[in-house]
Structure I
Amino acid sequence: MERVKENIKTNPLKKWYEEDTGKKVEEMDEVWGSKVLSRFYGNKDFPIEWNGETEKKIHWVISDLHNPHPSSTLYAELFGWWDGEVAKGCEYMYRRFWAPIGTLWPGKLVNGYVYHGIIPPNPETIDASVKYYTTVMPIYANNFLNWWNDRILPEIKRNLSYLDNFPYEEKTLPELIVLFEDAIDIFDRHFKIHWILNLAQFQGFSTFKEVFAEVLGELDADLAGRILVSVDDLNWDTVKELWKLKEFVKGSPILKALFETDKDAEEIMAECENTKDGKEFLDRLHSFLDIFGWKSIYTHELMYPSWRENPKPVIEQIRSYLSMDYSAPKDTERCKDDQAAAIKEMWDMVERKNIPEDKKNKLKQTMDQAIIMAPLTPNHHFYIDQGTHQRMRRVAIEIGKKLVAAKVIDDKEDILFFKYNELRQICTDTESFDAKSILKRRKAEREAVERIIPPQFIGTVTDWSLHQEPYKQGLWGWDDEKLERAKKMIEEGLGSQIISQKVIKGIGASSGIAEGIAKIVLSPDEFDEVEDGTIMFCDMTNPAWAPVFPKLSGIVTNSGGLLAHPAIVSREFGIPCIVGSLIGTKVIKNGQKVRIDGTKGTVEILE
C-alpha cells in the first residue's frame, strides 16, 4: 500500500478522463505519471476502434479469466462484471471502500473480446483514502463472515428463490419483461455483495501474509497457499454429492453395468426410466441438479447451458468416478492433512526462530481469521458468479421462448444476440424491426471473431499498471515476463509462430512435477474423455470444473494468476498447476506426453 501511495504522490495526475469521456472521475494526469513500458494500439491482425485518445492510455488486458471467448451481445451490455454501460459493480467497489488501488475499472469490447483496465487513484486524496481504507477494512475482515451467514446469504437465497419459483409458462411476455428488469436489479445487488466479500476476504488473506512476513522475516508463498485452502465449502459438497451418486450406481449391478457401457449420457438417462434402480437414480440426480446444477462451463456469460439444462457432464463424471473408484472422503482428508502439515511447518519455523509470544499470538489470530474466510470464495461463486448468472440466463431464455412462439425469432437462444433496448423494443412491438436480419449478421460476426487469436493486452502498459495495480498481478498474473511473452505474440503474428514450441512458460501456481498425457478440454462435452492421471490444458476453470480435478495429475491454463480458481483448487487437491501460459491449448496436441513443473511454471513436451 505504501508503494502505491508514494508512486501516486510523486507522480501527480491531472484531469483528463471526464473531458474525454463525459464521465465524472477523479483528477488524473494525461500521461498517467508513470513510466510507459509498452504500447499496442492495434494492427491488421487485430484492428481496434478507440473512443478518444484517453482510452489509449489505459492498460487493457483481455478478460480471459472470466471471458475467454467472444462475448454475447446481451451479456456484454448488461451483465459484465466490469464498469459497463449498465452494470457498475467495480465503480461501487471503489466508492464504498474508497479503495486507494484505483478509481474506475472500465471494460471495452474489441472484436468481440472483453478487455478491461483500471484507472489509477486520485493523488490529491490518496492520503485520506489510504487512511479510510486501512481503518475500515479490518472491520469487514473481522465481521463479514457473520454478516454473510446472518444477513447477506439469506437475502441472496430469497432473490434466487423468487426467480426459481416464478411461474414462467403462465405469464405473458410483458410480465416477463418486467421480471427481466427485476433480474437486472438482483444481479446488480448480488455483484455489489460480491465486491464487499471480495475485499473483505482479500484483506483477511493479505493481513495474514503480511504478518507471516513480519514475524518470520519473509513470506513463504507456497506454505501460505497450503494454509489458506478451504476444506469445507460448496465446491467440496458438489464433489461429495457426485461421489454419493457414484456410490449408488456402484451398489446397483444394473446401473453399474449400464454406466460401464459405451452408451452416451442421453441413452443412459433414457434406459434408467426402465428400471426401479434407474428411476431412483434419476430422482437422486434431479435432486442433485436442483441444488448444484446452476453451473456452466464458463461462468461469466449467458450463452452456456447449466448442468440443469444439460446434465451430460454430471453423467460423465459419475462414469469417470466409477471407473477410478474415486473416494471424496479420502480427498477431503488429504486436503485437511496437508493444511494441518503446512500449519505445523509454520509453527516449527516460529519455534526455531524463538519468536516472542506476542508476535506468535498475532500470527495465530490473523491465520485463524484468514482460514475461516477461505470458504467464502467457492461459496460466493456458487451463489453469485455461477448461480446468479444462470438465473439471468433462465429469465432471458424464457423470454426467448415467448418470442419463438410469436415467430419473431427461430431459436430461444437468439435472444442473447440482441442489445438491451432492442430486446425491450421487439418485446413490446414485435414488428418494430427485422429481428432475423440483425441476428443473422451478429451470428456471422461472432463466427468470424471466434477464429481470431486476440492479443493479451492493448493500450499503454505503465510501471504502475504492471507492477503496482494488485488485480493484474494476483488474478491475471501479469509481470515483466508475461508482458514480454505477450509482446512477442503480437510481434510474431498473434500466435502464428507458436506451434513449433517445445517448452511453454507460465506461472507456477501449485508446486510439484508431473508427467502424463495431455488433454485439451474446452467444453463439458469433453469431460468424459479425461482419463485418470491426465494433465489437462484449458483456457480457465471455475467451480463447475471441480469434479474433474480428482482425475488429474496436473493442470495448465492459458490465463490466470496465483489467486485464480485453478491455482487455489489445485493446491487443495495437491496437484501441480501452471496458470497464465497464454498458449497452452494452442501448442499442445491431445495425446502428447508432457512434463509440468508447478514450481518453475514450465511445460515440456516430451513426445
Structure II
Amino acid sequence: MGTICRLLLAAVALSAASACTDLVVGKKASSDGSVILSQSDDGESGADARLCWVPAKDHAPGSLRPVFYDTEAYPRFVGYERGSCYEPKPGEKSYEPIGHIPEVNHTYAYFDSTFGQVNEHGLGVAETTCSGIFGARAVGHGGKALLSIDSLSRIALQRETRARAAVQTIGKLAEEHGFYGADDSFEGGSESLMIGDPDEAFIFHILADPGGTSAIWAAQRVPDDHVGVVANMFVIREIDFEDRENFLFSESVRTVAIEKGLWNPKHGKLDFTKVYSDGEYAHKFYSGRRMWGAYRRFGLALPDNYTDLRYEAVYPTTAKPAKPVDVRSVFSIYRDFYEGSKFDMTKGLAAGPWGDPDRWKTDGVTSAKGSWERSIGIFRTTATHVVQTRRTGQGAMLWYGPHAAAGTVFFPVPARATAVPHQYSTADPQTLSRESAYWAHRYVYNIAKIKYSHAMQDVRTLQTQLETEAQQLVAHWDAQAAQRKIDVEDLNAAYAEFATHVVQSYWKLPDKIVAKYADGWLDDGKPMGYPDWWLKSVGYSLGPPPPPKEPPLTASLCDDASVRGCISACTPRGFAACAARCTGVCHADQLSFAV
C-alpha cells in the first residue's frame, strides 16, 4: 500500500465487493450511431437480480431526499420511496435512512437494479468497483460519508438528462456529503461509472478523500469513435486540467496528491491511476486479462503480459475498434472465456471432459495456494445489462440479462416504458420460482453443466433465436414510433408478452437437456464416452488391465493326455506361444508326439 494505510474492514460492511466488467462504445464506434454502456454485476451469492421501475415524482420546495445504506444483497431495499417493486412484503420492515440531502422539484423515472441503469430520457449508467488508496465508512456504520456509488447512480438518473451534467452533479454531491465504497477495504473502497447519453459518454472514477468526509473524482470523455473497458481498476491516466471539454474533476484530485506527496506538478501531468489506484486485487491479471480480452474482441491486438498494471499504461483508457460495434457483439463479449487463445478456459483438465469454463470459489474451502484465471464471462453474475442510448425509434433501450451471460437471454426494455414484466422483478436468490426469469436462466445454466460443451449448444440455439426475436420486436416498435405516437401502455403490453415467451421457452429447456444427455447417452441411444485427451490426462490407461484370455501356463502333468488337453485350450491367436508354455516343463523324451 506504500505510504498510505489501507483501512480495516468495517465491522458491518456491505456484501462482497462487486467484480464487474464495464464497456463503453462511442456513437461513431457503434454500428447504429447509439452510445452503448454495459455492465456485468458479478457479485457473490445472495445478490438481488430484480429489475425495477422507479416512477417520476414531484417534490415540494425544501423537501429532503432520504439516503439509505446500500447492502447490495437481497432485498437491496425495502420501502415506499422507490415504487411498488420495493414496497414491504409481509414480515418486512422499511429501511431507515442514514441521512438526507436536499431534494429537487422533479425527479425522472428510471430502471433500477443493484445500481441505476437508464432513465426515461435515455441517460444510462454502468458500474464497476475498483481499488483505491483511500477508503471511508458510512454514516451510522462507523464513519461520516453519506453517499455510495449505488446512491450516486440513482441520483444521476433521477436528476439529469445529459451525461456531462450527471458527472458534475454526483461529483459535487459526493464532495459535499462524503463518499464510501462497497466496503472500506482497498478492494471495494473506490468505484467507477460509465455514464452516457445519446451524444457522449464519460468514464467516471471516484474514491473517498483521506478524511473520509468528502471525495476525490475525475471523469474523461470517451471519443465518439472509441471504445473503453473498465474491469475493477481505474483506467484514466494523465489529466489535462486545462481541457474542460474532455476532463472533469474535483479540485481535490490535485490538492490531495500534492499534500500527500503523491504528485509534483513540476514532473508532468497527474496520472490518476498511478496516483490513486491500489492496483489489481485478488491476483495479478485479475483486471488486465479482462481488459485484454475485451479489446481483443473489439479487434485490437494488445500485450497480454505486464509487470504492474498500476504503473504501466499497458492498455489505453479508450481506443478505436477495428470495426463498428453492434449491440449483439457487446452481448458476446460478456460470454467470452478467451476461447481460441492460450488462456482459453474451456480447455485443459480444469475444464473437465466437457469444457466447462467456470471455476468455483475456493476461499475458505481449501488450504491449497493458487488462483484461477478471471474471465469476462463468469457463473456468479447477478445480471448483465446493456444500455443502448439513442434518439431514434422508441428511444433508448435497456437490454437486461439475469444470471450468467453465457446462459441468459438479453431482454429488451424501452427506457420510456413504465413497467417491468413481473418475471424480471421477481428474483429471490433463496427461493426457486417458476415465475422468475432469473431462476429460469440460472436453472438452465446449471442443468447444462451435466454435458457443458454439448448442452450449451442447445442453450445457444435458443438464446440466439430469442435474441433475434427480441431485435425484431424492437425493430417493429421503432418503425411504429416513426409513423405515430406510441401509447406507452401498448409498449408495456408488447414487451410483457415477449417476457412470457422468453421465460416459458427457457423453462422447457432443462427437460430437453436431461432427456438428450441423461446417463451419458445421446438421446438414450449412442454412448457419449469421454474425449481421448481427458482419458489420458486422468490416467485411464493405467486402470485395471483386461481379464486373462489364455489357458493355464503349463500342463498339470507331462503325460501325453495332459499336454494334449492343455494345447487344445489354446486359441488361434498366439497359438505357438501358448503351446510352448504347455510343453515348457516337459523334456522332449517324455513326449511321444511333436507340437
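Please treat every number below as a calculation from the coordinates, not as lab data. These numbers were taken from a predicted model, which means no experiment stands behind them. Cβ atoms are built from the backbone, for glycine too; each structure is taken alone.
Out of I, II, choose the structure whose coordinates give helix-only ellipticity at 222 nm (-39500 (n - 2.57) for each DSSP H run of 4 or more, over all residues; to 500) equal to -8000 when calculated.
Values: I: -15500; II: -8000.
Going label by label, the one that fits is II.
For which of I, II does FRET efficiency 1/(1 + (r/R0)^6) of positions 104 and 432 (r between Cβ atoms, R0 = 41 Å, to 0.05), calculated from the coordinates, equal 0.75?
Numbers: I: 0.75; II: 0.50.
Answer for the origin of the read-out: I.
Suppose mean count of other Cβ atoms within 10 Å over residues 448-455 works out to 19.5; of I, II, which structure was it derived from? Intermediate values should be presented prior to the final figure.
Working: I: 15.1; II: 19.5.
Clearly, the read-out refers to II.
Match the computed value 14.0 of mean count of other Cβ atoms within 10 Å over residues 48-55 to one of the structures I, II, and report its label.
Going through each structure in turn, the value belongs to I.
Please state which of the structures I, II yields -0.22, -0.45, -0.76 when log10 I(q)/I(0) by the Debye sum over Cα atoms at q = 0.05, 0.07, 0.09 Å⁻¹ is computed from it. Going label by label, the one that fits is I.
Here the criterion is mean count of other Cβ atoms within 10 Å over residues 136-143, and among I, II the highest value is seen for II.
Between I, II, which one scores greatest on relative contact order in percent (Cα under 8 Å, 6 or more apart)? List each step's numbers first, then the result.
Numbers: I: 18; II: 13.
Largest one: structure I.
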